[in-house]
1. Relative contact order in percent (Cα under 8 Å, 6 or more apart) was computed and gave 6; which structure, 1, 2, did it come from?
2. One of 1, 2 was used to calculate FRET efficiency 1/(1 + (r/R0)^6) of positions 38 and 174 (r between Cβ atoms, R0 = 41 Å, to 0.05), giving 0.05; which?
3. Supply the structure label, taken from 1, 2, corresponding to mean count of other Cβ atoms within 10 Å over residues 22-29 with the calculated value 10.4.
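Laboratory data are not the source of any read-out in this text; all were calculated from the coordinates shown. What you are looking at is a predicted structure, and each value in this text was computed from that prediction instead of being measured. Cβ atoms are built from the backbone, for glycine too; each structure is taken alone.
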Structure 1
Amino acid sequence: MKIFMKVILLNIILVVAAFAADEKKFYENGAIQFEYSYRSGQLHGLTKEFYETGELKGEHEYRTGKLVNKREFRRNSDLEYELKFEDGQKIEYLIEYHPTGERFRQRTLINGKREGLEVEFHRNGKKKAERNYTEGQKEGSAKGYYINGRLQGDWLFKNGEPVSATIFYSTGEKWLVHSDFDDRGRLNGSSKEYEKSGKLKAIRYYKDNVMVQRRRVSRWLRWWWAIW
């Protein structure tokens, strides 16, 4: 009986070995370039790619020949790109870098369209901008920042077009308030300009995003505009 069970177990091992296999490819310097895993002749499980100096470059995860997850890394091990498939959706997470290595932007794409929060950075690492997307269109809050970290602009979007915006001085005080956007996202109407002290300084008039007139506000007009 024991001999019979050993024979059965050996046969099972041989069958599994016939359908599962690993493969490696090498650079000319002898370092590993790729590691593959197969099952029934198809890629299955985790495959890895390496830089010629040994650092992990990428990981690809397969299920019976179909890619389900992919990650790519920089030489310093920072994540650069991730792709995964969930519930029939293609989800991509991208981190982009300046040529000199500093992080530039990170965003998410679902089925090729921007989705959720997108963030950009100054070269000093501080946040430069953040925008929300829904199915590829800007939606809700969008903010920009000066290199000193202070808020540069605070925008509100609907269906991809701006509906309001407040712009600030680099020292943090409110400078401009735009609210007269048309249904195509263009400035058509008046905007308020403020002094750093907070007092209304001027009224700007726009036509198709171009300022056509700027009128300084007197003390009386300042009071009238404040009420209006």
Structure 2
Amino acid sequence: MRFTTHCAALTIFFSASLSANPLIEQLIGATTAFLEEEVETHLSSSMIDARYEVAVNRLDSRLRLPLCPPDALEASLESPSTPVGRVTVRLSCNSDVQWRLFVPAQVSLFQQVLVAVRPLARHSVISPQDVALQERDTGLLRDSYLTDPKQAVGMRLRRPMGADAVFSPSQLEQDEIVKRGDKVVISAANSQIAVKMPGEAMESGALGSQIKVRNSRSGRTVSARIVAPGQVAVAM
């Protein structure tokens, strides 16, 4: 990608000197402008509602390279493929002056994500009072995250969570709507016949899961799929 750098007034502090270094200013300005454009494109294409901040890592003030003509300076994203979190930008000067540098930076992407408002025990069933939306830097979240309370309310925790911890899909599972020992209605049907019979759940399970149930009339144990609270279906 080719672009003209738009360098704002930048105050740069170095351990060796407080004087401005034109090359450092050019590198920081070019990297910042490029990443801002990349992040804007990423947010637009992914339809993410977020704000962002770009911080270029401190560069070595002893770096000695000739300034690159603005229209000959090119930038590309070296890593990762998405401009979020720790990123590396490759800057290349392609004119009578030839050089290439890799500039590290941090892109912070702030979104409203779902967090626990209080400590939650393992196997807790999430209620609306347990969750809240708070702004976090999602570039620092290693796991995926949730952005809507509906994604968590009614689900069950696989492991404990502390207050202010961010919810992720891997922490949640469907709540068991049938418990071992529950009385259930066993349904069986095909294109010609449909029958229902009383039964007892031999296992607990969530909606859609397969459990063992015992037919109260015949005493036979079969595998059935949970279709609703207190209702299971077997194949005919």
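1. This figure was derived from 1.
2. Of the structures listed, the value fits 1.
3. Derived from 1, not from the others.
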